[in-house]
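Q: Next come the structures, one after another.
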Structure I
């Protein structure tokens, strides 16, 4: 009997429309979630700007209503607002229909707990079992759910998020900020909130459009050429870029440089440490500058698996003050356990207002040459490739100081250099992330690791055919 197809990856359910994500899937996910929660229950739902969102929303709502669940509709909103509303309403669960930074032909479904934290892998496994069993609760017709519209919570979100930063300092600094929303879910709210915080705002890609005509929704250096140009041309103090659902943020300094992910995370983490709480959570792919920065203020770094839910779980377990991934996915436990790219951007603006230019803050952090590379690999093959990866890597390299297999395989070498190989949970790639003490060492590690993966991939292909 063929194995049942896995639904959930690192960040919820995600895939290409019609090929992997369909209205039938959404309908049955709604029924599976309802069965997991039990009836009656209340569920919040929102979506980003993708053209297939309302198709999926209608299908998943039909499954929920049929199963006796009340649905609270937010409409088109950033992911952090779904987490916030779920927590604010004490709802039993939240649903965000989004594929985050993936291109427009993708879509997905992500589930949220009542505290605003994403569903854990164990919770997703339970949903998946129910989904595949096709055994759903079936209340009588008179007990079907109701739909409620809750757009008024958007104003509450705006007010509360502004209370989390020093708007007086931001106003006094008279910051000029370019906000690039990628035509995604942050297109309306993010520029508005930055204006209310006291910034002069220039909007870029702020027309909501699920085809993402201005740029690919992933906020990286290759996709932010226009933002860099506009920051320089307008003499802005700061550029802020979001992904498709605005749970992520990356910045551009006043010189038009996209901030190095690890350095930006190090800046915010260092500023979040306080006398009463010095614990910071990050992931296995975070770089050495995190250790340097947190050590300088007497803090402690705790590393966990890649994925915002793993960071969130560790924040709760360790009672940490802050947690984030180098990708720009940051969690602010003093506000909500859902990643929030808008609050992340505001906090960077506050740091710049109080401490000077972003370029200077970034340049003060010690550089370690780093490389991130993706090797295309099908969903089926990438897990086969990883099966013996630890042995292949340890046989290939000398001077290994530590092996960490909490998420993929991370080798730390005696000189402090390190490399991480892990399969993407959302895309058809095996990812290589590394830092070397010199550029020459970094290139050597990258070339050797890449060759091992490609050779292993070819061996698997040849063995199968």
Structure II
């Protein structure tokens, strides 16, 4: 099945999910290799991606349905079998445009091409056809178990900690939001076009677009499907993909001073770097640090597309950069590597790939990055610490520990640097939205070095 240019969407989806279950690699990298490198037409690749991500979002629910109609326990099935069944059931219950007969027959054909025994083909065929006959009586997905027996599609350890921290109802809301397909959030490149002009351009081309709820330069496409590069204005650098929460975190670096130096210490693909390039005065300096060679190449491409070529880039870890004698900076942004529990809706495999013990590993990395960044913040300068996690071990506990060791820094209230309607700020002054607030889960702390 691999490297077969005649492969179907279902084959690639089952292959990708089977590889993920065996290797526990990030699903995005597997989809790049298995699906996007397959040679299939764009529409077929999109269908394969939709099935892969849909299975990961609804996995417990799909297993519950399979168990109702299977004489074999799901836990005892081979990985290939259970992934094929999940893909088949997802099509039957979630993809209205796929005929039930096609969902059943194509799923069975996947196993046939994998040379599975006849009895197994008959078994899968029987389970799927039985589900089709009874689909009108299925419980709705993603509800609480006390409502209708449908699971939350998250590991129990994560549900329990969210219930303890946020309360049962808000925890259920977060889970339900994570189980939905994500909307596409854009940040308008306001140096080249206004938000109103880009909105008009999208609508002229037939796209249903709305303004963001919190960030003034954000646009939302709720039902967009396909490559972002196909959107009007992409090649001209008129926008960048970025959720409102990430946009708001970057504004915590303000106010931006004339002739000052700024640093994005964990640049990644450059969403916040590009935003900073737009926010700082033209006579200021911006440096971006990124250790990964592939990401820094994509960062260069994004900066070029968005006409932000004035950014200086450093490939290497932050510690190496700090030891190179870079001088002091007015503002330093540390968007630290984290568990990613705030962006599960966009990366549905995170919930299944993470373990609670992983939080300690991330915390050590985050604390080290903050320690390094503190060395290069000038007196009176700003250090913004951010993650896309909603776990306290990676967020406020990291900041509180840092402050105990660095009396020269103090917390400033994020409310003073955010739009009034962006009310997801804790009593300690930290920016801390969750998916229940209508944007990605995020954390931001604004620290100032005493003058």
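Q: I have 47 for percent of Cα pairs over 18 Å apart, for residues 167-230 alone, calculated from one of the structures I, II. Which structure is it?
A: Details: I: 38; II: 47.
So the calculation was done on II.
Q: A value of 0.97 was computed for Cα Rg over 2.2 N^0.38 Å; which of I, II is the source structure?
A: Details: I: 0.97; II: 1.05.
Only structure I yields this read-out.
Q: Given a computed value of 0.10 for FRET efficiency 1/(1 + (r/R0)^6) of positions 63 and 375 (r between Cβ atoms, R0 = 35 Å, to 0.05), which structure among I, II does it belong to?
A: Only structure II yields this read-out.
Q: Just checking, which of I, II has the largest value of FRET efficiency 1/(1 + (r/R0)^6) of positions 223 and 359 (r between Cβ atoms, R0 = 30 Å, to 0.05)?
A: Comparing I, II by FRET efficiency 1/(1 + (r/R0)^6) of positions 223 and 359 (r between Cβ atoms, R0 = 30 Å, to 0.05), the maximum is at I.
We did not get these values from a lab; they are worked out from the coordinates using the rules stated. All figures in this text were calculated on a predicted structure; none of them were measured in a lab. Cβ atoms are built from the backbone, for glycine too; each structure is taken alone.
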